[in-house]
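Listed next: structures, encoded as structure tokens.
We did not get these values from a lab; they are worked out from the coordinates using the rules stated. Just so it is clear, the structure is predicted and the values come from calculations on it, not from any experiment. Cβ atoms are built from the backbone, for glycine too; each structure is taken alone.
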Structure 1
Amino acid sequence: MIKIRKAFPADAAAIAPLMLSAMEEIIFYFMGERDRQKAIALLTYLISQPENQYSYEHIIVAEEDEKIIGQICLYPGDALEQLRAPVRAYLRKHFNRAPALGEETHAEETYIDTLAVDPAAQGRGIGKILLLYVIDLFVHRYGEVLGLLVEKDNDRAKTLYLNIGFKPTGTVHLFDKTFEHLHYS
């Protein structure tokens with residue numbers, strides 16, 4: 001049976017590889033190098049800490065047989081700069097980097113930063129379960145708008161989002177890529 005729950009700091013090591021799978025190129029850009037182990041260590045640290053955009057505080061996980069098989073990370077768009085400050089500080093201290101991070105969200109939405117499912121659990125609807133959970137919680141219960149970015153050429157993910165009810169609102173250019181910005185309200 002699949003259980004949906006809030007993440008805890010102790011989940012960081014299990015969540016980090018999943019999150020990395022959703023944003024590997026971005027994390028490598030942040031670090032200025034292509035080292036998967038360092039990327040997982042970076043994310044494990046950030047996930048385990050409060051008050052940053054990748055914190056356990058903003059993550060909901062799907063768990064089966066006490067193993068995390070999916071994660072969705074989302075936070076208020078108007079808090080992006082505040083939540084990014086610890087990420088920037090960590091990158092400066094540990095990677096001597098101050099990369100341009102771009103504007104991926106805005107104040108009028110709760111932003112879904114990452115959604116990822118363990119490869120062994122893909123094709124079972126875990127991503128859809130997580131999306132429906134956050135739609136129920138944030139849109140139906142709290143009356144918020146959910147927003148996300150999907151790469152323009154990622155037809156599989158885009159189809160999932162559109163079939164659930166997300167609507168295109170425009171395009172965003174980040175990290176030399178074009179993304180579609182989608183909303184659910």
Structure 2
Amino acid sequence: MDRRDIPNLITMLRMLLVVPIIWLLHNGFFMESLYLFAFAGMSDGLDGFLAKRMGWESRLGSILDPLADKLLLISTTIMLAWLGLIPAWLVVVIVLRDLLIVVGGTIYHYTVGQYDMSPSIVSKINTFIQIAYVLGVVMSQAFEWVDGGWISEETMLLSAYVVLTTTVMSGADYVWTWGWSAYREKGRG
């Protein structure tokens with residue numbers, strides 16, 4: 001093992017944290033899951049910082065990092081929907097968008113060529129909004145802010161619609177960007 005592998009090891013640790021986070025959510029330990037979720041978020045910042053600052057960026061890291069983020073977000077949203085805390089239709093849209101990206105990226109790779117794995121600004125905003133939403137839902141349970149607290153069901157539903165909007169926009173952005181890129185690349189050939 002080389003020091004250059006440290007960011008990827010941190011990313012893999014974040015992937016392993018998904019299991020205890022989901023277990024904690026399933027069993028109603030919202031505060032504890034919030035702590036682990038926050039730790040996972042800090043590890044995401046740390047691996048990115050080390051990779052960029054120390055020049056330890058790698059192709060594997062560019063694949064593992066967003067995969068770890070998606071694994072955590074999708075697993076968490078599925079569990080929160082299972083518990084009835086977020087709408088199931090929102091999880092379907094989030095999962096479909098991510099499947100669209102994976103299938104689209106695979107098709108692009110095999111029909112056009114290798115592509116840059118860096119996320120667009122729209123995708124970064126979407127990821128931020130999704131994380132904020134999940135954190136808000138978990139925090140609302142941990143601190144009992146809903147059902148008599150200071151967050152109304154209408155606010156939670158409005159937040160779900162914001163996530164829906166950014167998720168759809170991000171998916172459309174990927175389709176547009178990769179479609180345009182494929183059109184240009186095929187036009188050269």
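So relative contact order in percent (Cα under 8 Å, 6 or more apart), computed for just one structure, reads 19; which one of 1, 2 is that?
Answer for the origin of the read-out: 1.
Looking at distance in nm of label points 7 Å out along Cα→Cβ at positions 158 and 174, point out which structure of 1, 2 has the largest value.
Biggest value here belongs to 2.
Which of 1, 2 yields 1.0 for distance in nm of label points 7 Å out along Cα→Cβ at positions 22 and 166, as computed?
The read-out comes from structure 1.
Comparing structures 1, 2 by distance in nm of label points 7 Å out along Cα→Cβ at positions 78 and 142, which one has the largest value?
Max of distance in nm of label points 7 Å out along Cα→Cβ at positions 78 and 142: 2.
I have -12000 for helix-only ellipticity at 222 nm (-39500 (n - 2.57) for each DSSP H run of 4 or more, over all residues; to 500), calculated from one of the structures 1, 2. Which structure is it?
Only one of 1, 2 returns -12000 for helix-only ellipticity at 222 nm (-39500 (n - 2.57) for each DSSP H run of 4 or more, over all residues; to 500), namely 1.
When distance in nm of label points 7 Å out along Cα→Cβ at positions 6 and 126 is calculated, the result is 3.3; to which of the structures 1, 2 does this value belong?
2
Given a computed value of 1.66 for Cα Rg over 2.2 N^0.38 Å, for residues 86-133 alone, which structure among 1, 2 does it belong to?
Label of the source structure: 1.
Assign the value 62, 40, 23, calculated as Cα extents along the principal axes in Å, to the correct structure from 1, 2.
Only structure 2 yields this read-out.
Output the label of whichever structure in 1, 2 has the greatest value of mean count of other Cβ atoms within 10 Å over residues 30-37.
Max of mean count of other Cβ atoms within 10 Å over residues 30-37: 2.
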